[in-house]
Structure 1
């Protein structure tokens, strides 16, 4: 099928752009978060296409005064992968790898968003992540992460947030490949052990630089995937020997404190200390949501608005997946600086160093 994308020099196979192979779970996603200096305001956005499901969806969350407001949109893709509008939500790539605009104008839900993300530093390509259940590939994706500044405005009901004072920072990522999306598999691969996933993802912004690190651990606590980068005037520096020490809230899998360390090639040690301020639920952006999960068919041009009270903390799906807004403290040699960022967490199944032995024990 020929589509608008075929008029751009972006082909990767000797087929039209609309064709992405035989894998039904192929996806191509944008994700964004943003926050002010004291994290009193937080927002997030996502947009994704699923070519072999012929679906596209998007979402936006706004957090203030302890309430998470969720706006979700879904529509048929019609195989037009260059069309980045879903209902009232639109992403515009103003300058690739540098500047993107998010627009959401939905009078019915009393939300008006016109914000621009501008990269502070170049995007980072994270190592390709491949996970399997036996011989079956469950995840095979590439992610590009970038720190940046926000400009523009968000208006919701009688609240107006001006992002143009230079105090709003955040992170975006682009990921694509294969992961569980859409309707559940009708015949899952039988397994002789409990499902398990341990995911920490911690991008942060400081005055003159940024940092990014993540972990994927197996049940023994060994990192199967990890990555650590610092960016600043010296460019992008990949750090080695990344380690972590994690403390949890009582009777919980929520992290109360995280400490990380890594080394430059010259032997200089960098240490991070993270203290969460509060967390938001990623199901507001579709992650693990039972009805509005990524790639689920909702019909043509559908939307939904709901709220979560952040004083309540369910520990069951779909609320397992969170981003905790954190104060970051980084030490490099004799220098210590403060920053702000998130510690994304999705932890289920056994994890020996944490003392977790079953699916959701604490």
Structure 2
């Protein structure tokens, strides 16, 4: 990636995405393949007077762990990790893999157990509300996206507005427009999503809409809320596959009654889907309704950080809901699944058509269309 884009990226993460003050203890974690960005973030944190703690991971370590870890190791939370989570002021998580299917042969039961074990750590970080996730472009991710490495690097950079002279100003502009949608979600009681293969209704009355404008995800570009737990009724066929835990689950269809998934099917890896939905009592209920507004992201690339932000899409996540939204569903799982509404899709708020074929038709929200 271009050197000036890397520098711009580091400054964006430190000076916009996170709240970093003089003396802040900030953890930076990421793979060796992202060393160039990690180094620039480290440099920028020092420049603003923070105390960075860097944690890097070698290729293949996740696979080694799951293949060799005993049950005790999978179910024991490190007291050192717990102490660190409590003491740090914020965290910058940089993703990036040399092999996105590294964990495809791992027993899903091990993954579920490790996920449950680490939940107290994620709960602490979420409560601090000072974290950001980003993705460094690699050849493996470019291959998933069916792009050359150079094209994928450009795609990633433009999705974060790194090509802009002032990327912070660009994010602030998007934030202002998105706030109108977040406010609208807060005032809405009932949402209906409709297409030839989908008809699902949700109650979001009393729930707060949140503006995701680059402070937790980078890139971002969505407004979201948490549905009332027992409200989801109907069915949805997700457009794109879910790529998670080293697997690809495609052709997902979920049917809801009184908020709960009562029937689930998938064309590929259906048994893994069912395994994850049985993670715990909350895994079969919805934790999130998100509306993608980043029209700079038009292609599905098999990476949820980007895919859920596609302008003209929505995502309904099963599992853990958001406290900030007033959500009450508890789960170790939070699994985003995407529905593309850009072709024959309609989105209704309290019976009023808000979006058709991926474009906002409500004049107050027109600023989100690009």
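Between structures 1, 2, the calculation of distance in nm of label points 7 Å out along Cα→Cβ at positions 42 and 90 yields its largest number for 1. For which of the structures 1, 2 does the calculation of helix-only ellipticity at 222 nm (-39500 (n - 2.57) for each DSSP H run of 4 or more, over all residues; to 500) return 0? It must be structure 1, since only it matches.
Each of 1, 2 could give mean count of other Cβ atoms within 10 Å over residues 146-153, but the derived value 15.4 comes from 2. In this comparison of 1, 2, the computed figure 0.70 for FRET efficiency 1/(1 + (r/R0)^6) of positions 98 and 170 (r between Cβ atoms, R0 = 35 Å, to 0.05) is attributed to 2.
When Cα extents along the principal axes in Å, for residues 58-177 alone is computed for each of 1, 2, the one that comes out at 53, 34, 32 is 1.
Every number in this text was worked out from the coordinates using simple rules, so none of it is lab data. Note that the structure is a prediction, hence the values are computed from the model and not measured. Cβ atoms are built from the backbone, for glycine too; each structure is taken alone.
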